[in-house]
Structure P
């Protein structure tokens, strides 16, 4: 069983208020083994010079790269780093079903597992244009899906 899935289930059981949100995440969550990364693509993005890849900027970097290159999908969720027992909220890219994580590559992290929800490019683009910021989008994306389904 995935440690990320167990973590989300545990959080969901602790809070009635957000249970629906975490259940939605579990229904839409995709998992990758930490070894399922495209190191060549990570290095290519880091070295392309378009943006400076920095630590603690996963939302910004992943959103910008997903908007520049339409063959990269944007995901938000968590990752598990070796020697650190708590899942960390994180944003990353997926290209041909392999994780492309420029932030973890820059930091030299040994990632054991990724879990995330795909957030479509159009949603990312609309948010960035409207709000002129790159921030965590997963709760906002969930609320947009919830609002859309309640208007049916």
Structure Q
């Protein structure tokens, strides 16, 4: 019986895809980059050594641990100026977690370099979809992975 329960648990927590989504939006009025990152909850827990995200049993320092992890695996450079990630919050759902961060004091820019190695250490097949939305422009996007962790978006006009 224990083996059956273990097998069911393994089937429940494994998946065939390894993808995160990072939506970046430039708020020209506030001069901030507003960033939302969607990851699979149990993969995030594994990467940060956390358990029970979004429950009463969540560690008090969970947000700090997640932000520390992000600072190691995600960065944004606007016109050669490296931004500092600031915690906004998170929304934990059964399968996925949305993490919200921002970068303040971002003057209009023409180049945004993104580095993302989120979950690439844990999963060889990990893909990190990155979308950039600028005011009045079409959304640009790319996919980063273990073999390609950086991309530079070119933005028209300051």
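Each reported figure results from applying straightforward, stated rules to the coordinates on display, with no laboratory input. For clarity, every value in this text was computed on a predicted model and none was experimentally measured. Cβ atoms are built from the backbone, for glycine too; each structure is taken alone.
See the values below:
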| item | result |
| --- | --- |
| Structure responsible for 23, 11, 11, with semi-axes √(5λ) of the Cα gyration tensor in Å, for residues 62-117 alone calculated and labels P, Q on offer | Q |
| Among P, Q, which structure scores highest (criterion: distance in nm of label points 7 Å out along Cα→Cβ at positions 22 and 38) | P |
| With helix-only ellipticity at 222 nm (-39500 (n - 2.57) for each DSSP H run of 4 or more, over all residues; to 500) derived as -6000, matching label from P, Q | Q |
| If mean count of other Cβ atoms within 10 Å over residues 30-37 is computed and equals 18.2, the structure in P, Q | Q |
| Of the structures P, Q, the one that 4.3 was derived from, the read-out being distance in nm of label points 7 Å out along Cα→Cβ at positions 110 and 126 | P |
